[in-house]
Structure 1
Amino acid sequence: MLLSKTWELYESDKKIEGFSPQTLKAYKLQSKLLIQYFNDVNIELLTTDRLKEYLAKSSEHLKPSSLAHRIRFIKSVFRWSHEEGHIPKNPAAKIKEPKQGKRIPKFLTEREIEHLREACITPMEKALFEFMFSTGCRIGEIVSLDKNCINWSNRSAIVLGKGVKERRSTLIYGVKYGSSDT
């Protein structure tokens, strides 16, 4: 089976499994790069050595985290292809991700928070900023928030996080820097 056909079947299967559109979009780019490099060959012709060669050549200008993402995609597609019976052996099984250093989380200073707060013009922008800031919710979590998931009495909400995992996020009262006009 050609790489392009493998990708189509893989993508369909992962949509059914509930992969996020962002993940599928990122994987689609990785599939295009893989297909371009190997000229859309039959997936059975790809060996561990050929995949390692591709990763070595394509990683010259990549950060370790980007290379790790590429490797996760390749491992996922080939594991799926093997499990589905499209290939007799998984050539990506022994490929390892590069070691990555621990990143220290970045956070905003009080002054940066105030600048963002002041940049909010409409009441909706102000409310969204305060909700995001006080709960620690990601933008994507707020966008997909259903108003029925908000518990007004205890000032909390059930949000769908990464991997469609539910978690309770509580509005922190009293955490206010600067003006109180929101």
Structure 2
Amino acid sequence: MINLVGIVGNNWSGSTNRQLLQYMRTRYADRFSLTLLEPGSLPLFSQDDENAPGPAVEAFRQAVAGAAGVIIATPEHNHSIPAVLKNALDWCSRVEHPLAGKRVMIVGSALGPMGTVRAQGHLRQILDSPAIAAHVLPGNEFLLAGAHAQFDAQGQLTNPQTIAFLDTCVAHYLAFLNAEQE
């Protein structure tokens, strides 16, 4: 069984990105295990604390380092990624680099009509920076627009075309992970 971590890209209690990762954890349970990481509990990054960041940061970094791959679910805030996600990535870019060489899949859901297209573009740039150096699945941009209407009361996606596209993106990500191991 492949062990992955899913980073919830915001700290909103009603996050549709958390809901998307929970859906993925259930739907693909026969293909991988997915442990969700909540970056909202991390302190604000400060270079003053980078050598002794505390237990929350250490646990977050260890979870990322120990995973075979990472799925990041980001909303879009003001045409970019939320501060809480950027903060988590900053903690992973100094002293220890748990994302270096790690295979990453980006997904995102947003309440608006464009999904998370701009945020995903910015996230790709951040993950490509020398201090992070992640390997991001090319293409396969899963952008869930109007997310508040995409899930039923049980947290299941309801649109068959959306589910089929997510299935395709996940299959490509798993092939991307397997290509690393060959």
Structure 3
Amino acid sequence: MNANSQRVRALVKIKKLHGDAVIPQYAREMDAGFDLVAVEDTLIAPGASAKIPTGLAFALPEGYELQVRPRSGIGAKTKLRLSNAPGTVDAGYRGEVCVLIDNIRTASGERGYTCLDAGEKSVEVAVEVDKHSYLIRKGDRIAQGVVAQVPLAVFEVVDELDETERGSGGFGSSGIQGS
């Protein structure tokens, strides 16, 4: 980032829990997120979920969270989805940050020694798997992290809420057609 950047900065301390853990960095000056990288190979069968370790623990400043979000390329090219996107890492948590990934493909019924990687390319594996399995490889960029300030809510119980144009209209209340 250049010296004239107006962005708010937050000191985030990182502990490497694994020798191959990758210290996050922003790819471009105005990026909101930084990549989170897998530290071990993990197979994810069709319909299954996996917890992918990053080998990192974070000490976030009070009043901040680390949001774990999907990488758009993986979402666009594969059937891998983050289970709880966005995931929240609270400022008080000091354990390893892992990424929960679901393989939403259905089983093909075809087994063999090839599956898909996070780029949707066929790869060979050492064990027999369903061909719709995915291999997350050590070193794969699997998610992105965004450090965000979190206001502390002060709750007040009231008898009535103020009126708005939307009111209590919920799911689908605005329709699907543009004006």
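Read the figures in this text as sums done on the coordinates, not as results from a lab. Note that the structure is predicted; figures quoted are calculated from it, not measured. Cβ atoms are built from the backbone, for glycine too; each structure is taken alone.
Looking at FRET efficiency 1/(1 + (r/R0)^6) of positions 57 and 153 (r between Cβ atoms, R0 = 41 Å, to 0.05) over structures 1, 2, 3, structure 3 comes out largest. Hey, mean count of other Cβ atoms within 10 Å over residues 33-40 derived from one of 1, 2, 3 reads 14.9; which structure? Attributed to the structure labelled 1.
Suppose you compute helix-only ellipticity at 222 nm (-39500 (n - 2.57) for each DSSP H run of 4 or more, over all residues; to 500) for every structure in 1, 2, 3: which one lands on -1000? Matching structure: 3. Supply the structure label, taken from 1, 2, 3, corresponding to relative contact order in percent (Cα under 8 Å, 6 or more apart) with the calculated value 25. Of the structures listed, the value fits 3. Here mean projected area of the Cα convex hull in nm² was calculated and came to 10.0; which of the structures 1, 2, 3 was it taken from? Going through each structure in turn, the value belongs to 2.
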